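Read through the structures below before going on.
Each reported figure results from applying straightforward, stated rules to the coordinates on display, with no laboratory input. None of the values given here were measured: they were computed from a predicted structure. Cβ atoms are built from the backbone, for glycine too; each structure is taken alone.
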Structure 1
Amino acid sequence: MIRCLSLAARLAAGCVVAGLIAGCERPPIETEQTGFRGTGMTQIYNPRTLASQAGLHAAPEIDAPARVRPGGPKAGDVYQNVKVLGDLSLAEFGRTMNAITNWVAPAQSCAYCHVEGNFADDSKYTKVVARRMIQMTQHLNADWKPHVGETGVTCYTCHRGVPLPQPVWFRPVPDTTHPVLGDRAGQNEPAAVVGLSSLPNEVLSHYLLSDKDARTIRVASDQALPSGNTRSIKQAEHTYGLMMHMSQSLGVNCTFCHNSRNFASWDESRPQRATAWYGIRMVRDINQAYLEPLSTAFPALPTGRLGPLGDSAKVACGTCHKGANKPLNGAAMAMHYPAMTGAQTP
């Protein structure tokens, strides 16, 4: 009896220890020093996590270049109702359509956007949306180079072979459950977007959609207190929540962009901070100019396209990055597809 109790006690103790260990990251952990020693300028990576996510960040093969006949007809001269890619050659047009199918809806094939037997028909909402998304991709590659650089983006950057990219988000439902306390802005409701912390989880609608709050991201004062700083603690928590979202989306910590010696100083920040500054504004541009106006184009079914307030799904940093500091680990795909950059067939 005593021997059995002793064995049971040891098993219980072993379970407790195993549970405690499971809550920690076991070594080895890889580190990359990006600043002077002793400043905390270090990026930390878990090699097992990186290995498990390698497939997610692998770029697909580039299709063979189209064989273009000089002086041949353009897609808009042969096919009906080609409103965006009409300047492409017939071969490049077909190559682009095949690529988009594989990037967005490989399981559904052409019928995901087109009416079989009448490809010119615009009755499917997916075709209307896809046309606008091609225009958006061309806009990003042409006008947002301070963020996307020469690497650029394609449909695959967000979609990764599925019709609805993940993650996406919607306008939050106003909190009316606490009329005395007022709007809690999603505080103390742990959400993945802010690292399951108690920070406000409405940061995406504040900073990645609305222009009103765009200039309140900076909360550190550049003047002496008390008159210099007009930002509230609540505003600081919103900014912190946005930074948590960006860190998670890129799989990095604060010192990827900021200098730990002086977080607020632009002069001492890493170059990535300027890239991120443009990225915030680029995402806001996408949501305002391209995704929010499509709310009326989406039907109620299938679910996932519209939020509880009837708005269309919107993007955030993680929609492209998905845990990597460079989407697809920096693979340059756009340059191989003239339709993605708005260029004509070479």
Structure 2
Amino acid sequence: MTRDRDSHPTQSRKADHLRACLEDDVTFRRQTTGLEHYHFRHCALPDRALDHLELGTTFLDKPLRAPLLISSMTGGTDLARQLNERLAAAAQHYGLAMGVGSQRVAIEQPTVADSFTLRRVAPDALLLANLGAVQLNYGYGLDQAQRAVDQLEADGLILHLNPLQEAVQTRGDRDFSGLLPKIEALCDRLPVPVIAKEVGNGISAAIAQRLWDVGVTAIDVAGAGGTSWAKVESVRATDPMQRRLGQTFGEWGIPTAAALVDIRKNLPKVPLIASGGIRNGLEAAKAIALGADLVGLALPFLQAAHDSEDALAFEIEALMAELRTVLFCTDCADWAALRSPGVLFRD
């Protein structure tokens, strides 16, 4: 039975991706997020009580208990279903947002849609569906996007942009021409917000502006410095050319901090998610101080969820404690105060 479930090409690829992220060294090594160049000005006499600080925020008109997103990772296999359910239950319990991995596998093979059926364990969480934007050039449109949203009962749809991953991936979908008008048509007709995100190579301010202009509701910068999907595809490649491409471009991309600063400077009002290599609450707080409304983490949540429910709970509670400590030690009452001039400085 398991062999049948995992026999579909897209499904097999998703299983390979999950194994690579959990078992192989597929992170950036020379390229960093750039967040290490930023530092908070310590306050030795904060005029507040640590335990009274609240982390809550609102994103896409939905209240969250902390500005954290369990970033898009996986789906379509038995292991992915177990991990997604564990992650969704945690998102519900702690009041976090969650995005799922690409739902293309469930569109093509509805028998695995249960790996994306998460409302039963996360009735109130902010849940984001996910499809590759390039699929709009390969027969996808409003119908498939609506099916992805309906499968998850989602509050929004992530359209992921992954040209480098597709270039490296064996038999990748490499025709990205003319996508912007198709994204605009989808934004006009889909009844939920559309979020554009990269997968770990970053979005420039110029591209963010074009996406914003055609109706995208929010941008996830998904910068370089974390998981390298070029390396993931290189690990799983059977073709020597694709393996070499993945190795050559394994450190390619706009660092997360640079993308975040660039976009926020040029688009002061766009709802902005920072993701890409963020590994703890201190780095998440730096991203918020630089202008992010929400911070996404993937690998830390994936590894913890794969370990156990207790490990996942510890990871989330540690992140929240780290965020609260930053507010306390900068004497900031809330996230708006953390963005005030002089709180964060660059070396």
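Computing percent of Cα pairs over 17 Å apart, for residues 281-328 alone across structures 1, 2 gives 43 for structure 1. So helix-only ellipticity at 222 nm (-39500 (n - 2.57) for each DSSP H run of 4 or more, over all residues; to 500), computed for just one structure, reads -10500; which one of 1, 2 is that? The read-out was computed on structure 1. A value of 19.2, 62 for Rg and Dmax of the Cα atoms in Å, calculated from one of 1, 2, originates in structure 2.
Ranked by mean count of other Cβ atoms within 10 Å over residues 193-200, structures 1, 2 are led by 2, which has the greatest value. Out of 1, 2, which structure matches 0.00 when FRET efficiency 1/(1 + (r/R0)^6) of positions 49 and 241 (r between Cβ atoms, R0 = 30 Å, to 0.05) is calculated? Clearly, the read-out refers to 2.
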